[in-house]
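Trainee: Structures given as C-alpha cells follow.
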Structure 1
Amino acid sequence: MPRILYFTLLIIIGCQSAPQEVTYQESAEDFLNPERGFYHPTNALASNFEPLSENVLKGYRSPTRKGKAEYDVVSTLVYRDFVLDKFTDQPLSEEFLTQVKTDFTTARVAGVKLIPRFTYTVKTKKGNCPDASICPPYGDAPKHVVLGHIAQLKPILQENADVTAFVQMGFIGIWGENYYTDHFGDASNNNHQKKLLDANWQDRIEVLKALLDAVPQEIMVQVRTPQIKQRQVYGIQAPVTVEPITESEAFSGTDKARIGFHNDCFISSPDDYGTFDDYGNSATPRKSETATLRKYFAADSRFVVVGGETCSDDYSPENDCGPAGHAEQEMKDMHYTYLNTSYNNDVNNDWVTGGCMESIKRNLGYRIVLKKGIYPSIISTSDSLKVKLMLENVGYTSPVNARPVELILRNVDDKSIHTLKFDSDIRKWYSGIVALEGSFPANAIPSGTYELLLNFPDSHNALAKRAEYSIRLANHEIWEAETGYNKLNCKIKIN
C-alpha cells in the first residue's frame, strides 16, 4: 500500500511540473518606444538661445501634430540643432556650454532622448552665382575652429550619453550637411572644381575622427552621405565599391561599426539630391554612382543607425505609398530608424492620403512582437529555470543601441523582484523571427510563486529604472506602464 501511494504522488508531481505554453496576441497600436519613430525638430541659435521646455518635450509623448502635418505622432526623439552662429571665429562661451548642458538635463527630466547636430549656419542667400538661391560665402567655420569646438563639447557629450540617442556629424557647411561650405571644399556648381580634393577629404576626415572621439563609444555618429564613411574607413583613394560592414564587425565599437547615415533628402530624386554621388578626389572626377552606393547603403545600414527627412515632393509618385510609389519599401531596404515629422510634409502628408502612414509610424525602427513562450510550472531550487520565447521584429530594423534583455520574477505575495539576464544582444534582433532561450539556476531564488515578466531597460544606470526608457512589446495586455515590464501572463512555483 505505501508503495502504491508513493508512485501515485510522483505521477501527480509530474503533471504539475509539465511545461506551460502561452501564446500572445499582436497589437496594431501605435505607441511610444525609445530611440525610434518620428522625431520633433528643434533648433537653438547661439545668438538668440531658446532653451528646451520640459512641458513641451513631455507633450511630445502624447499625440502631437506639427506644422503642416496632417497626422499626429507620439515621439520619444527630439532633434536638437545647436547653431553656433556667434562662434565661427572664436571658442564657445561658458554661457553657451551651460545652455547646452541644460538642454540635456531637460530632456532627461522629460523622458526623451536627443539627436544633436552642431552647425554654424542654417541661412541661405540668393545672388549672382550658378546655384542662384544658395550663394557663397556660406558662413561656416574653418577647421581649427571646428576642432576646438568639438574639444569643448566633448565633456558634455560624454556626461550625457544616457539621453543621447545618436549624434549627427554636422559642423561643415550650411545646415551641417557637408556640402555648401567656405572651408572644406565646395563641390557645388558655385565652385570651379565641382568635386572634393584630397585635402578637402583629409580635413573632413579629421573633423569626423574628432567627433567620434568626443562622442561616447557606445553611441553612433551619422554622416550625410555614404562616401563620407567610405573615405574615413578606407582612405581618400577608396573606390565606391568597397565592402560594407559585416555582421562579425558590427557593434564592435570601431569607427566602422559606429558610423551611420542621415539622409536629409530621403526619396527626393533618383539620387536623393547627391546623396549617392561619388564626389571624386584630386585624381578622379565627381560622378553619379547611385546604383553602387545604394547597394552599399542598404547592406551597411543593417548594422548602423539610419534616419533623416524628406526634402522635396518633386519625386512623386515614386516617394508615395505603393503601388505607385516605394516609400515603405525604401524604409525597409535602407533600415530606417527615424524620420522628421515636420519636413517635408508635402511628402509625408502623401503617406496619409496614400494609406501607409499608420504602418510607417508603427514600423520605423524596431517593433517587437511576442508570439509564444514555453515555461515550467513548478521547479525546485536545485533545478534550472528554462524558458523559450519566440518573438518577431516586424519593424524596419533592429534596436540600434545596446540594452539588457531581462527575465523578471516577481513574487506574488511580497512583490520582491529577482532579475535574470539573457545572453542575447538586442541589436542583433534583426527584422524577422527572434528565438530567445535562457536557463537560469534557481538556487538563489527563495521558494514561492512568481509572475514572469520581460524587461528591456536602458543600458545607463541613470535611466534603467525609468519605464519611459524601456522597450514595450507590440502585444495586447502585457505592458505595465508603471514599471516598464512586459507581462508574460504566467506564473511558476519554486519549491
Structure 2
Amino acid sequence: MPEHFCEDELLFILNTDKRKSLTLKYYAKKILYFLRQQNILKRLKTFLEQPAEQQSALEGAVLVDQYCNPLADVTLSGISAQLDEIAEKVRKMLRIKNSSHPSLRVAQGDCFVVEDFELQRQVVCALNSVLYEQLQYKGNEFDYYNPLNSYIHQVLLRHTGIPISLSVLYMTLASKLGVQLEPVNFPNHFLLRWCQKPRGTEDIYDFVYIDAFGKGKQLTAKECEYLIGHQVTADYYSAISTNEVLLRMVGNLLNIGKRGEGNEKSYQLLRDSLDLYLTINPDNVQHLLLQARLYFHLGIWPEKVLDILQHIQALDPSQHGAVGYLVQHTLEHIQHKKHPATPEVKKRSTPEHLEVQYSVGLIMKHKRSGYNCVIYGWDPKCTMSQEWITTMRVHQLSNGANQPFYNVLVQDGTCRYAAQENLEPHSAPLEIGHPEVGRYFSEFADTHYSANEELQTRYPEDMDETLGSVQELYHRLTPGIENQDQAPATDRNNHEAMPI
C-alpha cells in the first residue's frame, strides 16, 4: 500500500482512546518509528550524493535529529524559520549600531557575502549579543552527555547544547547575515574559523577561531591549544566538509549510546547512531562489527546480522575469527526461531507459588523508594545472580532473596525487580507512563491494567486474582486521595548499590 496510507492508519490507531488498545498502540508506534526512519535514511543518502558545496550543515543536522526522533515534529522548514527569527533580532541590533549595514538591505533568504572585515565584525558582535546575552544560549556543561544536546530542535527549545550543535546554529546564522564561517574538527572541542585575510590562505594564524560553546569567544590558534591543554598539528585547524561534521555529530551520539546503562533507551540510541554512521561511512569495519554484535546481543534481525558479517569479511578478511563466531551463533539463532521454546507458564495455584501475594496488572508503590509501578511478572524467589543480590544488598531485607520478587514497570520509564516486602498496593491507582506498558497490557481500567493475550498465557490465573484484589482494595476507599510525590528509581540493569 502507499506509504502515506500506512502512516495514516498507524496514526489513527495511536490517536484513539489512550487507555485502550495499548498493545496495538505499542506495535503501531514501533512500525511508524521504523517506516519514518527508512524514509529519513533515503533522504540522507540523497543528501550525501549532492556536491559538497550544495550540502548544508543545518540540513544534515536536521536529518540526524529526525532519524533519532522520528515521531517528533521536526522539519527543516520549521528549524529554518526559527533561525530566521533569530537572524531578524540580530538585524535589529545591527540597525542600532549601523543603520547602513549591507546585511539590512538584503532580502531574507538571499545569498550574499559581506566583504569588508569591519562590517563582518559588526555582524559577529551583534550575533553574540543576541544569541548569548539576549536569548541566553549557553554550553551545557552540567549535563554534557545528554543526547538532547545534539538534536537541533532541542538546542533551539532549551537554548543549550554542545560545541558542535551550537557551532552549526552559529555558522548558519552568520551565513544568513553575510559572514562565512568554516567548521573546524578540533579535538575535544568543535570550533569555527573566521578568515582575517584574503580568501585562499591556509595559514592557521590568518584565522580567528570562534568557540560557540563558550559564548562566541574569539581565540587565536595558540589559545585553541590552551582550551584543550595540549599542542596539536596544523591539520587540526583545517576546515572540514559537511560529511565530516555529520560524522562527528553522529560519533558523539554513538559514544553516549556506548556509555548508556544497557537499557532499551541506550540500545535504541546506539542502534540509531550506528545506522547513521554507517550510512555516511558504510565501510567502517569496527562500526560494522559493533552493529552486528549489537543486533546479535539483542536477538533481533539475524538475517541482517549475516549480511553485515558478509560485508565485513569482504572488507577485512583478518576479522574472520570474530565473523566466524557470530555467523555460527546467528545461524543457531535462526534455527531456534523456527522452533521457538514454549514460554514458561506460572500458575498461582501451584504449591511453590502460594507465597506470591500480588498479581500482574496491579499498580503498586515502593515502600522505601516511593516510586509508582505496575507488575508485569513475578518469581516465587529471587532469580538474579549472586553478584546482583550482593550489589543490591538483598541480604539486608527481612526475608532476603527467599521471597517473591516482581518485575515492575516504573513511572520514570525504568524497569525494576522488587522484593515483595518492599511493595504495597497504591492507595490511589494511576496510569504508569512507561513506554513498554503496551508490550504487556491491553488496557488501563482506572484501578489496574488488563494483561494482554501474551501475558495472560504466561500468568493464566493472575487476571482473576487482580480483579479480586482491585474489588477488595478500592471499593471502600475514599476517592480523591492525592498521589504522593514520586522519587527517582534505579533501572534494574543499573548495578548501583541500592536496597531493593
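Trainee: Kindly point out which one of 1, 2 the value 0.65 was derived from, the read-out being FRET efficiency 1/(1 + (r/R0)^6) of positions 238 and 366 (r between Cβ atoms, R0 = 35 Å, to 0.05). Show your work: numbers first, answer last.
Mentor: Details: 1: 0.65; 2: 0.05.
This figure was derived from 1.
Trainee: Suppose Cα Rg over 2.2 N^0.38 Å works out to 1.18; of 1, 2, which structure was it derived from? List each step's numbers first, then the result.
Mentor: Numbers: 1: 1.09; 2: 1.18.
Here the read-out was taken from 2.
Trainee: Now for a separate question. Have a look at 1, 2 and say which one yields -7000 for helix-only ellipticity at 222 nm (-39500 (n - 2.57) for each DSSP H run of 4 or more, over all residues; to 500), as calculated.
Mentor: 1
Taken together, the values in this text are just the output of simple stated rules run on the coordinates, not laboratory data. This is a predicted model, so every value here is computed, not measured. Cβ atoms are built from the backbone, for glycine too; each structure is taken alone.
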